[in-house]
Structure P
Amino acid sequence: MLLPLLAELQVTRPTGRPRTRPDALRGDKAYSSRAIRTHLRERGITAVIPEPSDQQGHRKRRGSRGGRPVGYDHDDYRNRNVIERRFCHLKQWRGLATRYDKQASTYRAAVVLNAVIAWTRHLQDTP
């Protein structure tokens, strides 16, 4: 699921065309697979994903053949909750949480509409 999302990603800039490669990707321990880490490394994206304890045990059991432990920025990982909270707000729309729409374009339109409403509310609350 992550790799198709990365293919659709566009980071806007003040001028020029949007970037398709972010500086870093934050994820929880579920995204700590070798395939995802390899893909991110090939594209030059910093992975801010901790290693699960079972993978740590497997690596340590292999000894010197297990490789080095993964490094990630602990402080940057703590900011992941911002994304999690946004998803929680998104799931409060019943149609988005249950995925009633049959077409992906309709579902995406509802997600964009939710984002626009949240953004305008944020602008109203900001002095």
Structure Q
Amino acid sequence: MAVKVQTNNAPAAIGPYSQAVYAGDLVFTSGQIPLDPETGALSGENITEQTHRVCENLEAVLSAAGSSLKRAVKTTCFLSDMADFAAFNEVYAQYFTEKPARSCVAVKELPKGALVEVEVIAEKE
């Protein structure tokens, strides 16, 4: 049975879903957009700032689940503009140093007008 994960160190879910769940030794995060955990407002004006916020939110959710970015095995990344791919990669590489498997796609739009969303599958510590 999956166990729900919730932390105040990351934004609350903006819909009917959990920040993450874990089942067995795997943690599955919901997609994180660049929301400030304290205010719930969109944080950052460009892809670099927004990617930092997304990765910080993911760190908080994974920590609450007993995992970390270093334990990530797969990420799925959504960009609202593929022209941001290089700048996104520069920030992403600072956080995902173990280079998990990854998919990265462009989408028409993201919730709240975000430029980026990332979800992670990670092993528990």
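What follows draws every value from the coordinates through simple rules; no lab data is involved. Just so it is clear, the model here is predicted, and its values are computed rather than measured. Cβ atoms are built from the backbone, for glycine too; each structure is taken alone.
Computed quantities for the displayed model
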quantity	calculated
At a computed 2, 12, 24, 26, 20, 12, 3, 0, 0 (P(r) over Cα pairs in 5 Å bins from 0, in percent), which of P, Q	Q
At a computed -7500 (helix-only ellipticity at 222 nm (-39500 (n - 2.57) for each DSSP H run of 4 or more, over all residues; to 500)), which of P, Q	Q
Structure with the greatest value (metric distance in nm of label points 7 Å out along Cα→Cβ at positions 9 and 97, set P, Q)	P
Relative contact order in percent (Cα under 8 Å, 6 or more apart) - structure with the largest value, from P, Q	Q
semi-axes √(5λ) of the Cα gyration tensor in Å, for residues 1-40 alone from the coordinates reads 20, 9, 9; which among P, Q	Q
If mean count of other Cβ atoms within 10 Å over residues 17-24 is computed and equals 16.8, the structure in P, Q	Q
Identity of the structure behind 21.4 (criterion: mean count of other Cβ atoms within 10 Å over residues 57-64, calculated), options P, Q	Q
